[in-house]
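K.L.:
Structures are listed in the sections that come next.
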Structure 1
Amino acid sequence: MPTTLHTLTPGDTAMFRAMLTLFGEAFEDEETYTAKQPDDGYINGLLSDRNFIALVARSGDEVIGGMAGYVLPKFEQARSEFYIYDLAVDEHHRRRGVATALIEELKAVCARRGVYVIFVQADHGDDPAVALYTKLGTREDVMHFDIVPHNRTP
C-alpha cells in the first residue's frame, strides 16, 4: 500500500492521537505520550497555531510515521526557524524512506511559511537518526542543557 503524507489541521484529532501513540511506542515512553493526552479542544488549538506543524505518514488509514515541531520567530532578524521536536516511524515501516519523505514534506511546508532553516537534535548512540540527519543536512556538534523553572521540581 502506498504511503501518503498529511499535514495535520484542526479536526485531525484521531490522527494526532495515533501519532502520539506511535511516538510513545517508538521512544519507549508510552507514559509521556499516552497517559495524559490533552483534550480535543487543546489539540485543535495546537493544530490551529501557525507556529506548530505536525505531519503524519499513513499506509491506508494506519499512521506509520509522524513528525511534530515548532516555528520559532527570531528576534535578531525578521525570519523564523523550525525545530523538529519529535520524528518517528513505526518499526515495521523503517528503512523505506518514510522519515525522509516526512522531512521533504516539512521542507515544502516550511518554504511556504517562509522558514529560514530547519534544525533537529539527535542523541549520541542513535545511529539511524544521526545517519538520516547527516544525509539531509549539515551537522553541528552542540551541547544541550535542561534548566528547570522555579515552579517545578526536577
Structure 2
Amino acid sequence: MIVLTKHLDQAPEVTATVTLDLDTRIKSRAQVRLDDGREAGLLLPRGQVIRGGDVLCTEDGGEVVRVIAAPETVSTVYARDALLLARICYHLGNRHVPLQIEREWVRYQPDHVLDAMVMGLGAAVRTEQAAFEPEAGAYQSAPHGHHHPH
C-alpha cells in the first residue's frame, strides 16, 4: 500500500490523483483509494486540513499525489447584498459550523435547521453538488492553499 506522509509545496511531476470529500480531508489518518484504483493510506501530521490542489507524497518521494476536493452535497446561499451575507455568516458562525465564504456566497454542509434560519433572514438556499473548502478557523493549524506567492 502507498503511504502518503508529507505535504509538498510544489511538485514537478504528479504520479496520481486522489478525490476526497471534506470528512476524509480533515483526517490525518485514513485509508483511501487513488483515482487509478490503487489503495493508499494517509499518515500525515495531525491538525492539518487537506485542501483540494494540495500535493502529498510518500516518505521517499516516489509517489506524488494531487488531491482533488470531491463534489458533495452542500447548502449554498448566494447574496449580492454584502450586509445580508455578513449577517448570514455571523449567525452561521454562532452555530460553529464549518463555512466556505466567498465574495457573493457562503456554503455549509446541509442542515434543515440552518437552511430555515437562513431563509428566515431573507436569503434563498440552494442544495448543490460542489467541492466544500471551509475556512480553517482562527485557531486551527491548516496549510493554506497554494494560490498566492509567499
Structure 3
Amino acid sequence: MRRMLAVFAAAFEEPETYLGNPPSDDYLRQLLAQSHFVAIGGYVGPELAGGLAAYVLPKFEQERSECYIYDLAVAESFRRRGVATAMIRQLQDIAATSGISVIYVQADRVDAPAVALYRKFGPPESVFHFDVWPESPAMESDSEPVSEA
C-alpha cells in the first residue's frame, strides 16, 4: 500500500497529499481488512506499475452496493500497456461476485487519457462535482445558478 501511495503521489503530482502525512501500519492494516475498501495493485513482472483504490458503498434503497473508484494511477514508465484496464477488469470481477451493481469513477474533462480509458467501460454522464467542506461558509442567497458548460 505504501508503494501504491508513491505511485499516486508521482502520477497526480501531489507528493504532500500522498506522502506528507503517511498513515501508520496499524491504520493501513485496519483499512485493508475492511470489506468496504478495495486496493488493487497492477504489476508488470515484480514491479508495482499502478494502483487502484475504491470504496464499496452499501445502498439503502435495495440490498446492493455500488463501488466508487477513488484513485487509479499508473506510473509513467508503464502507461499504455493495459495496466489500468487490467485493474478495472479485476475490480469488475470482484464486483460480479460481491453484490456490487455498478462501478463509477470521475475524470476531469481535460484528462484525455483517463476519459478514453473509462469510455471503454461505459458511456460518460454529465454531472457536477461539489466539494462540501465540514465547516464551509454559508452559501449566499444570491448565488449564480449553475449552468452546464
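Quick note: the coordinates plus some simple rules give every number you see, no bench work behind them. Quantities reported herein were computed from a predicted structural model and do not represent experimental measurements. Cβ atoms are built from the backbone, for glycine too; each structure is taken alone.
K.L.:
Using distance in nm of label points 7 Å out along Cα→Cβ at positions 8 and 112, single out the structure from 1, 2, 3 with the greatest value.
P.N.:
With respect to distance in nm of label points 7 Å out along Cα→Cβ at positions 8 and 112, the highest-scoring structure among 1, 2, 3 is 2.
K.L.:
Ok, one more. Between structures 1, 2, 3, where is mean count of other Cβ atoms within 10 Å over residues 16-23 highest?
P.N.:
For this comparison of mean count of other Cβ atoms within 10 Å over residues 16-23, the top structure is 1.
K.L.:
Same structure, new question: Out of 1, 2, 3, choose the structure whose coordinates give semi-axes √(5λ) of the Cα gyration tensor in Å equal to 27, 20, 19 when calculated.
P.N.:
Among 1, 2, 3, the structure yielding 27, 20, 19 for semi-axes √(5λ) of the Cα gyration tensor in Å is 3.
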